[in-house]
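Have a look at these structures, which come just after this line.
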Structure P
Amino acid sequence: MLLFDKVSKKYNDDITALDNINFKVDQGEFFFLVGPSGAGKTTLMRLLIREEIPTSGSIFFKDIDVPNIPNKLLPTYRQRLGIVFQDIKLLSSKTLEENINFALDILGKEDKEIKETTDYLLETVGLQDRKNLFPHQLSGGEQQRGAIARALANNPELFIADEPTGNLDPDNAFQVLDILKKINKGGTTVMIISHDKNIVNEMKTRVVRMDKGKVISDNHGDYDTIKTPKKTDDEKKKEEEKKNQKFKGLDKDVNEILEKAKISDMEMVLNLTDTDLGNLNFSTEQKADLEKYVKDYLSKEKHD
């Protein structure tokens, strides 16, 4: 349903928000995206909803090439997503019922359908008796549940919530979690960005962990378990190429010296010290040839 393929996002030469992100999400999954502040979680969400465009890489939502969606088609694309932001964003001048009505009205629904759908969504989140209250009259948990109801107005295929339990007490947090479970059981794919260990551990579902712009773990289980994500076919291919590299372009005599020393890949070459080079008895010309080879390799890696 969702694919991030070699996605990077750089804001300038010094700031890399996302670095070669690779993961996919299947239809009907429920998963958490976790990690410390600054890990890149919010940037990833912004790319998904096309608020920003990646510096490189591809993002696909089903058959849609997200970064290349024409601006005129963005509203149609976003209607396939249900989004609850960290700051909730209920309209303060409208009651809870009017907030949901407004979302449905934008979708062009008829009055009868708006009323029926609003009543259903309020029942889903357990707020039928609070529908005539304004956001400031609702508790934090009620506001969050109201925001979820509004985000479900367009019957989204993918529901995304950024820290939906961040400011809630445990009881309210688990009420919200129960609603999210109900949404998922109805067939909607659910992605939750969260720091809340309790709700992550309660679900025992997929947990994708980010740190410093990279996906460092992808596992099923609890918040703290770290399991290195499976390598993509492209990453496996590159590793195999490095492993089997014959140092093409190097002088034959240099290759023979490296082979005798059982230096079989570039990582081992890059770790050679001046002392190592001396012990290998390279001539001045051979050492210069190897140094040029390393510089060319590093230059190519940087551009790749």
Structure Q
Amino acid sequence: MMAATVRDALAATEARLRSAGIAEPRADAEVLLAHVLGTTRAGLVIAAREELPATAGVRLDALVDRRAAREPVHHLVGEREFWSLPLAVDRRALVPRPETELVVEAVLRLAPDARRVVDVGTGSGAIAAALARELSGAHVWATEVDDGACAVARENLRRHAPTVTLVRADLLAAFRPGAFDVVVSNPPYVSDAELATLAPEVREHEPRGALAGGADGLDVLRALVAEATGVLVPGGWLVVEMGAGQADAVRALVAGTGRYGDAVVARDHAGIERVLAAAVTGGEGGWIRS
């Protein structure tokens, strides 16, 4: 790519990504160009008329080729912001999504005085790190069964939330009854049929174990809803992310245990029922309010 200025490079990069069918070519162009220049997306505006260094142009070309081949933009730059925390990301753990911040918001609204919280299947450590930063009086645990994801989480937690206890465990089997005030999770919830329809960035580059939820997408949610009743105190909260169209099924899972109060749901910015919360019966609970 030959570009005289930063502005020219941005326009050319956007055009290349658009022609490759990238969904958000402008945003991705800004992320990649800011990365090679060691600045921010806002910094690109300030530097718009400056000449693009030749070395930056070479690096940008290589990254654009990889993005056009549908490698996730956040894998290319090695970082994704979540809850204003810059998290290291790669193909070993699911890249945190903006909608998952709703899980954090729900916990802060439901249980601001929680003292014992566990993030099940922490992946990159995003939820655990955010909750540890916000719930200053809480001890936060994070569980993860995958070795690669554990390594990513360990790096992020060491950087942003060193007080979090990371445990290599499958769901909640490692914990005693009544151990927690809150159980939170963004579990795998993609059905077998849906896996093949995912964007190449997700289907080919993100860990299948963090996505695949079985035939109906509910295998992990089903187990989590059941196991959480054993480790939550009376009145303790289960807060989970779920997929589009799954809210009624997850409500039914919760009701079927006979151990929770009525489930409540928060919608994401697209209007999708995305986060479900329910309190174990036998104690006081709060509610997500619009």
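For the read-out Rg and Dmax of the Cα atoms in Å, a value of 20.7, 68 was computed from one structure; give its label from P, Q. Kindly include the intermediate steps, with their values, before the conclusion.
Values: P: 25.8, 87; Q: 20.7, 68.
Only one of P, Q returns 20.7, 68 for Rg and Dmax of the Cα atoms in Å, namely Q.
With distance in nm of label points 7 Å out along Cα→Cβ at positions 98 and 282 computed per structure, which member of P, Q shows the largest figure? Write out the running numbers ahead of the final one.
Working: P: 7.6; Q: 4.1.
Sorting by distance in nm of label points 7 Å out along Cα→Cβ at positions 98 and 282 in descending order puts P first.
For relative contact order in percent (Cα under 8 Å, 6 or more apart), which of the structures P, Q scores highest? Let's see the in-between values first.
Values: P: 19; Q: 14.
Ranking P, Q on relative contact order in percent (Cα under 8 Å, 6 or more apart), first place is P.
For the read-out Rg and Dmax of the Cα atoms in Å, for residues 34-153 alone, a value of 17.8, 53 was computed from one structure; give its label from P, Q. All intermediate terms of the calculation are to be shown ahead of the outcome.
Working: P: 16.4, 48; Q: 17.8, 53.
Going through each structure in turn, the value belongs to Q.
To which of P, Q does the computed value 17.1 (mean count of other Cβ atoms within 10 Å over residues 90-97) belong? Let's see the in-between values first.
Working: P: 17.1; Q: 20.4.
Working through the options, I get structure P.
Quick note: the coordinates plus some simple rules give every number you see, no bench work behind them. These numbers come from a predicted model, not from an experiment. Cβ atoms are built from the backbone, for glycine too; each structure is taken alone.
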